[in-house]
Structure P
């Protein structure tokens, strides 16, 4: 799970294994494999780095 911040400032954790795409439009939009979308304050680079750190922590194969 990675910790993220909604635009209203509330924090939530997201299952990194469910992320399909991350886009900056200019807001950062995360789309999950089930089609659900989240708009977050973090930049795309920050989200990718958090996913990398999470995958490294759980030791999942080659990290991005």
Structure Q
């Protein structure tokens, strides 16, 4: 059930991967059937299995 937190991620949202902080902040490109594509500042476009990693939303003030 760890992937449930990722279900609310939508394209355009900013996120960070706590397992890879050096990737920097990324922007969600898509979230389809638990496969999340994020374009990270330092790592480029990464497709992740949402059941294996919890992405942390970044809320801009």
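Listed values, structure above:
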{"item": "With distance in nm of label points 7 Å out along Cα→Cβ at positions 10 and 26 derived as 2.6, matching label from P, Q", "result": "P"}
{"item": "If relative contact order in percent (Cα under 8 Å, 6 or more apart) is computed and equals 37, the structure in P, Q", "result": "Q"}
{"item": "Mean projected area of the Cα convex hull in nm² - structure with the largest value, from P, Q", "result": "P"}
{"item": "At a computed -7000 (helix-only ellipticity at 222 nm (-39500 (n - 2.57) for each DSSP H run of 4 or more, over all residues; to 500)), which of P, Q", "result": "P"}
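Every number in this text was worked out from the coordinates using simple rules, so none of it is lab data. Computed from a prediction, not measured in an experiment: that's the story for all the values here. Cβ atoms are built from the backbone, for glycine too; each structure is taken alone.
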